[in-house]
Structure P
Amino acid sequence: MDDAPFDADHVAANREHWNANADDWVASGERNWARAEPVWGIWGVPESELGMLPADMTGMDAVELGCGTGYVSAWMARRGATVTGIDASERQLATARRLAAEHRVPLTLVHGNAEATPFADASFDFAVSEYGAAIWCDPQVWIREAHRLLRPGGRLVFLGNHPLTTVCSPWDGSAMVRELIRPYFGMHATDWREVEVDPGGVEFNLPISDWFRLFRQVGFAVEDYLEPRPGDDAEGVAFYASADWARNWPCEQVWKLRKPAG
């Protein structure tokens, strides 16, 4: 398929960031492709605990918004779904295509912007994002796009950073602290490109009340909201959070939404 539009500044910035760092995610992509059962987020919380995917996806059309190396798409395909993944990084997609061929998993992989996909209205029964569109796309845009893509009764499930991760992140980009650093109200885009520690791209989040308001405005019903925690055996620091921090305060969130049937 042709590329979807790459208009917004944050989309171009994040595309550049993920292309530049694609090699760093090959090994984790290979590990996740090889898993018999899904695990989620930075702490590898098991699917049995979070229930991110339907157990049987036979006959379903599913889309992964911001698919990266494609392992979530593979998990859905192995559950019986016909799966399409879209991602802004052509280098991440190259890894996804290689692994799909090696594992003989049929996927349709599209280079494009999850905020403005090339797909027709009501094309899918299920949409998912794990640290893809969930944090790298503007929620005011991609949530509406996901709603457009889903058939009546379809579901959107996504996992990303909890709002507290923004509030407790130091200005220099270092790991989260046990203090309130940034404002909670009014959060939207956080630009990590010029920070001193581990510069990145442009991430998005909202206060929880704004998430609820957005879902209501768009037309989604909230089925569940989860705040995953690391297991008892987790230790050390994973990306931006220590295991001790994440046991005491939520660093990730899961939203489960449904587009009403009528």
Structure Q
Amino acid sequence: MTIATARTPGVGARPTPSFQTTFGEVVPTVRAEQMRSLEQRWLRERNGTPDHLAALAGGRLASVVAGWQVAGPLRVVVAAGGGWNGAAGLHAARSLAQMGHAVAVVPVVPGPFGARAVTASPVLRGAVVRVVDAGRREAAFGEADVVVDAIVGCGLQAAARGITGDAIQDVNRLARRIVAADLPSGMDADTGLAWGPVVRPTVVVAFGLPKAGLAQAAAFGSDLLLADLRFAPSAVRGLGLSYGEPFRRGPVVPLRVAG
């Protein structure tokens, strides 16, 4: 998701990629600014808040992570930033804990106040979720069965530095499997170019509609999934995009680059 629209790096434009589900349904590609328009309409029509949308996205994310369970609970670590993607990650953490998985959250926000804001989130109130301090971050990533990348999404406007950049590199270096929320952290949504360090996920769960930059995630080996955020088809078509029924087979569908 966007909440804040990322600036495009000063490079030449790339062709807009096209996507389709593995069932053959063509899915339109959106830019960050178009996604923000859809989000705002969703909020108006439902009299909702960004947290309501984050809860829906987090539930979809949790269902993908839980699909890796074979025997016994999974050990899941959610790397959560302070923005909308971080909120979706916290909702995923809560959902996974309710399913019986062993869940921990690593706050990835500069400064002690930011970290406290993440861990004090009402989303985690009453949830059996462990909060990992900075000194245990690397160990937590290395011990997890799955790391959820909910560090930063389409709102990134510069290279990830400090704790954010360090966390991205630690996730890449230590995690066995990585599920990225909407977009790999550090990647420009509109171009797929790197602002700086970029998470290299096993799977990306795109929310609502694929961003053009996701083609680059596929190029370096990530599987792509598309999760239904219940955008009205008329709202998508109102942006001048052709839109059918990509979720007729379920709320999360496999996605591929068509060209």
Structure R
Amino acid sequence: MARKDWTPEQVKLAFHLYCQLPFGRLHRGNPEVIALANLIERSPSAVAMKLVNFASLDPVITASGRKGLSGASKLDRAVWDQFHADWEGLVLEANRIRQALGDPATDNDLEVENPVADFTGQTRAQLVQQRIGQTFFRRTVLSSYHDRCCITGLSEPRLLLASHIVPWGQDKANRLNPRNGLCLSALYDRAFDQGLITLDEDWRVVLSTALKEPKPPLQQHFQSVEGQRIELPERFMPDSDLMQLHRERIFLG
């Protein structure tokens, strides 16, 4: 029996999953790979191969010496080019396709916390869209850092956050851009969000003067990491221009 060509919808779902998985989990035994294979009626091996084809298009992966497979198709490249800078478009399109295929997991994504307490004037559809986008951003950022805080190495998922470099409300174009994210534990996320810490041009921790007082808790948690270079991600290197904006607009100095 002739092998069926991949459809644009199938390739888009594969790219959506590729973004959310670390390189080492692009294999046929991964439950998420198996779930996608079942949804689009492909074999897990075929889906895994498609994911590794995308890796061959990823300049960060290839720059590290890993090449993926060389069989990326014109359609693979077209999807990469279309969505690699349009993260919101990718999330919305993937969710639309999954719903059309009757994916039961999509219904879970539609559960919005406190749907009645809407003081922003947003519709439920807008809140759902925001929630789905946040889920994608979190999964993509955390997987890029192998689920470890880039400052401390903490690997407890319940204590990790995908921190926006430029806050969600200040830059709509980069809300879902993984390069606008860092994986931080809750304490350092709060300090980064409040401008008490930032990163310099060499990705080293910089403290505000408020954290330099000679107090044991500050010495233990902040002064001990001052000047330390963060662990950089496997993919989606933080954007240096966005980090400069953090230093200029948010950091308290």
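Of the structures labelled P, Q, R, which one yields 4.5 when distance in nm of label points 7 Å out along Cα→Cβ at positions 98 and 186 is computed from its coordinates? It must be structure P, since only it matches.
When Cα Rg over 2.2 N^0.38 Å, for residues 18-73 alone is computed across structures P, Q, R, the figure 1.51 traces back to Q.
Structures P, Q, R were shown, and Kirkwood radius over Cα pairs in Å at 19.6 was computed from R.
No lab work stands behind these numbers, since they all come straight from the coordinates. None of these values were measured; they are calculated from a predicted model. Cβ atoms are built from the backbone, for glycine too; each structure is taken alone.
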